[in-house]
Structure formats: structure tokens, C-alpha cells
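Listed below are the structures to be examined.
Values quoted throughout were computed directly from the atomic coordinates according to the rules given, and no laboratory measurement underlies them. Quantities reported herein were computed from a predicted structural model and do not represent experimental measurements. Cβ atoms are built from the backbone, for glycine too; each structure is taken alone.
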Structure I
Amino acid sequence: MRLENKVAVVTGAGSGFGAGIAARFAAEGAAVVVNDVNDENGERVAAAIRDAGGRAAYVHGDVSRDADTGAMLAAALQHFGQVDIVVNNAGVSHRNQPMLDVTEADYDRVFAINVKGVYWSARHYVPYFRKQGVGNFINIASTAGVRPRPGLVWYNGSKGALIIISKTMAVELAPDRIRVNCINPVAGETPLLATFMGQDTPQMREKFVASIPLGRLSQPRDIANAALFLAADESEFITGVCLEVDGGRCV
């Protein structure tokens, strides 16, 4: 098993990409802390992992809050005794609409979760990883930070920021043997899809799929497989990479 004896914290793991990553990591031997703000979804994902013979614990927490992020680390240590991998997956978007129609509250929410959430993650896990002597961050950004779509200006900006943050963290933390990589998924079959499109109709799906050379939306398994590679020891010399999992969208 590629993640045997490792412990991973996966934020926003109650659905979508996060749920796929949590399940894939557990299947490869990792103990997983499943985080979400939706208790029903988070408990369901953790229970499914345990029912399949894996190790998982659910921890409620809002990644935009300092105390909640600290509680995730404390829970991981309480349940599993260590943390090796942190997947900063939790993310939100405003609805696809003209940039000036996005409210200040929606703007603040997008940046609080997509960007400040990684700030709090770093504040808590970097000191722990330094003391441990090794660590691994995987940040889930988006092709929106590379090939932005109209109607998602502020979401695009938050993901562009996360891409640069990931690269800069990688350089700064490399002497501490802390790796930082990033995954850029294209739009996928997740609860955020309708938000990205503005309205989920066959016509809008066709428009989005037409922009992807391989001819389909992403699936949680696609992102989970990429995250598994970046979490496993075979990628130990890879840091600062933003891997597009996009069916050719960014070419």
C-alpha cells in the first residue's frame, strides 16, 4: 500500500473531490481525518471508509477559522498520533455572474475559505511538520487560476492566489523537508458545478465539456489519483508543482 503508516487530513472531504481523495488515501493504507462543515456528509464519508476496512475519523471544522483548524490537528494527533499529509481541498465559489453583481459577503467568503484557509493551515501545520522533520501539503486550486472563465472573476482570483501561494510555500519550506504541491482540476461532477455554470442545464454542460479536449468533465477519482501520487513516497523529489488534471483544458 502506497500510504501505509501515513496519516492525512483532508478538508472539505464530505463530498466531491475531497471525498474521493479521502477514500483513495484510505484504500492505500492511510488513516484519514475527514473534515467538513456538513456533519451528515462528513460522517457518511468517514463511516464508508471504516466500513470498507479503513481508518477514518470525522472532525467538524470551518477552515477559515483559526481555532477550527487547530482542532483538526489536535483531533488527528488524538486519533492517530501523527500527521504526514494535509490536503487543503475545502473551497467555495460565488455563482457565475457579472463581476459587479457579486456581493461583498460572497467575495469575502470565497477568499476566507479558498485563500485564508490555507493561511491557517500553514500556521498550524508548518510548526508541527518542522518539529517532525518532514511534511506534505497538497493544495487543491483550479484551472480557473490558469485559464479563467468569465463570470467567475473573484473565484478565479482566489485560485490564482492559491497557485502562487503553493509555489512560494514550496520554495520557503523546502529546507525543512516540507513539500508543497498543487492540483488544478477542471470543472467536475461535484456540488460546485451548478455554481460554476450559473445554471445546470444540458446546454451549459455541453458548453463546458466543449472546452475540454478529452471531452468530459473531471471526476473525483481523477483528482484523487493525482493527489495519491503527490502524497506517496515516489514523488519525494517533487515540490512546487501545480499539476493540471484537466483533460487538456489548459493546453
Structure II
Amino acid sequence: MRLKDKVAIVTGAGSGFGEGIARTFAAAGAKVLVADIDEKNGRRVAGAIAGARFQKVDVAVGKQVKAMVKAATDAFGGLDILVNNAGIAQRRMPMLEVPEDAFDRLYAVNVKSIYLTAVHAVPHLKARGRGVIINIASTAAGRPRKGLTWYNGTKGAVVTLTRSMAVELAPDNIRVVAINPVLGETGLTAEFMGGDSPELRAKFVATIPLGRMSRPRDVANAALYLASDDADFITGACLDVDGGRSV
């Protein structure tokens, strides 16, 4: 089993990509803390995974992130893998029409959270003598889409942070990588597309060479590889999981 006895925190694990990652990691032998602001779905996912624990968390709040990391280390005796998957979308609209409070929340959840998880989780990874941080970014970082300017910026920040963290944490044998999914079949689909209909989906899918949106298993399988020892010489990489859209 590729992650046998590894301890992993997966944020935003109550649905979508995060749920797929949590389930895949557990199937590979990991002990998983399912973290999400959505208690109902978070408990649903944790309850479906043998030995998993649930922790409610708003990843933009330092005290809650600290409690999340403590919950994992108390339950499982340490920490090996951190997946920063939790994120929110920006409804497609002109950049000047996005309210300031929406902008602030977008950057708090998508960017500040990486700072907060690093502050509280990295010391535990260092204590292990090795570790992996996987940040879920987006193809929007490299192929920004009209009407999503501020969201695009958050994911560009995630990519830059990933590369900088990788360099800084390499001496501690902590690898930091990112995954850039294309628009997926998740709860955020309608937000990104400005609605949801067969016509809108067909229009977007037409931009993806492999002819479909991403699915949780696509991102989960990429995360499993990057978290495993098979990828032990990969750090600072940002893997596009996008069916060729970024080509």
C-alpha cells in the first residue's frame, strides 16, 4: 500500500476533489483527517472511511487551523502529508463588480490558508524528518479566464507559493507540489461557468482536448502519486490535470 501508516490531513474533504483524495489516500493505507467547514458532509465522508476522523475547520482562521493540526497529531501520533484542497470560487463577473468582502474572503480561503497551514503543520512534518504538502491550484493560474480575474490571482499565488515553499523546505526533506485541475464535476461548477446547463458544459468541454471535465478520481490519483515515495524526487512541480487544456 503506497501510503501505509502515513498520516494525512485533507482540507475541503467533505466533497469534490477533497473527498476523492481522502478516500483514495485511505484506500492506499493512510490515516486520514477529513477537514471541512461543512460538518454534515465532512462527517459523511469520515464515516465512510475506516479509521478516519473529522474536524470542522474554517481554513482562513488561525485558531481553527491550529486545532485541526492538533486533532490529527493527537489522533494519529504525527503528520506526514498535508493537502491544501479547501477553496472557494468566484462567480463569473467583470472584475470591477466583485464586492470587496467577496474579494477578501476569496484570498483568505484560497491564499491565507496556505500560510496558516504551513505555520501549524510544518513543525510536525519537520519532526518526522520528511513530509509532503500538496496544494490544489488550478489551470486558471496559467490560463486565466475572463470574468474570474480575482480567482485567477489566488491560484497564481498558490503556484508561486508552492515553488517558493519547495525551495525553502527542501533542506528539511519536505516536498511541496501543486495540482492544477481543469474545471471539474464538483459543487463549484456553476459558479465558474456563470450557470449550469448542457449547452454551457458542452461549450467548456469543447476547449478540453480529451473531451470531458475533470473528475475527483483524476485529481485524487495525481495526489496519490505525488504523496507517495514514487515521487520522492519531485518538489516544486505543478502538475496539470486538465485533459490537455493547457497545451
Structure III
Amino acid sequence: MPRTATPRPVPRLLIGACVFLFLSGYFVVKFPDVPGASVGSYVFNVLIALPAFVALWRQLGAVRAAAALVAVSLFGYLIEGFGVATGYPYGEFYYGEPLGPRAFDLVPFLLPLSYVPLVIGTVAVFAGAGRTLRRIIASALLLVVVDGVLDPGAVSLGFWVWPGGGPYYGVPLSNYGGWLISGLLASAILTAAGGRSFGRAGIRPGLLDSLIASLSLWLGVTIFSGLVFPAVLAAALIALLIARRAQLARALQDAM
């Protein structure tokens, strides 16, 4: 009887994509004004988000996945738009020109492509075991840690601007309180949309891929921008996420 090849816990395609995105961070930092940069930003965001969207469809089914994506995307627009307009819950900030056109002159249209995969990835890290509330809280806390990488890098690139600055690489601490609040709500929305699919065994490891890929890009950005602590944090998160991905891949294989 022929032996069935065992899928790799971490696919070569993901490893290659992460290396490419890390190296891309150099060009993002050193050549921010290259022609077509805004178009390239959309292309990058689509490619990075695609693995999580596909994995979510396979995890939840087409209808639930579409509902989840729409719900978290709408929430992202609303909370970010409210934040820019009022300063709550993140503190006073606004999005810079490099992210392109903005809905109602508040939030970039590409927001769901960058935000939703982060929520999917952090929810997936804790999916499959434990009480629902604990998983939601853990996912929100992980989102805050992830933002500890993203915000310093984004500020250095002018993606968003904090007029009053802040103690953490120009970012105010209020931002992380805001991320905890929005993370709790976003994780709750996605968890509710997923229903029992996130509470049982058989979590698809591909749900983490976009988060890993995104952090690989930001690892490059933080290193080539000289942001030491965010770079160390990004490397640690990537290592932990890859270990969790491998664990989910083995568990899924054993269940088949």
C-alpha cells in the first residue's frame, strides 16, 4: 500500500513568502516614495491577507466565513473612524497619505485587508480549547502585543501620525488601551461568527499564515528602521506563531 506524504508543519511556500516580505521591508523603508507605492501597498495587503481568508472559508464554510469577514471589516471601519474623529479609544491620531484614499476622509479603504487577518490569526492561536471568554481575552491581549510591532514601524513610515507623540517610539500608551478594547470586540465578533468551529479540535493552521507573513514584513521594517525592541518582539512572535502553527498542523493530521 503506497505511503501518503505527510504535509509539512510549515510549508516551504510560507517560509519563502516570509523571507521575501522581510527583505521587502528594506525597500519599504529606503524607497518610500517610489512611483506606484500606493498600488503596491494594495497588492501586498491582498497577497498577505489571502491565506487567512482562504483558511477561514475552509474552517467555517463559505457563508459563515463571508459573514465573519464582513462583520469584522465593518467593525474595523467603525472603530477606526470613530477613533480618528474623536480621539477615542486610541488617542488623537490620523492616517497618513502613503495608505492612499480614505473612506469619509477618515480610514483607508484597505483597512480590512490589513486588520482582519490579524484578528483571524490571533483568534486561531487560542482556538480549539478552553472557555470562549478566556480565548477572546487571550486573543485581544495578543493583538495588543502584535500592535507593539506594527505601530512603531507604521509611525516611522508615516502610515499614521500621532500629533502629540508618545513614550513608545512616538506612540501614546492610550493606543494600547484602545487596541485592547477593540481587540476584545473584534475577537468576540469573529468567535461568535465562527460558532463551534473555533471551539473544537481541527483548527486549520493556515489561519495563522497571514499574521506570520505580516509580522515578517514588519520585522524587516523595524530592523531597517533601527527600531530594536519592536524588531525583537516581532522575531519572538514569529517564532511562537510558527511553533503554534506546527502544533495545529500535527493535530489536524492526526485527526484525519
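Here mean count of other Cβ atoms within 10 Å over residues 80-87 was calculated and came to 16.5; which of the structures I, II, III was it taken from? Only one of I, II, III returns 16.5 for mean count of other Cβ atoms within 10 Å over residues 80-87, namely III. Each of I, II, III could give semi-axes √(5λ) of the Cα gyration tensor in Å, for residues 32-95 alone, but the derived value 26, 22, 7 comes from III.
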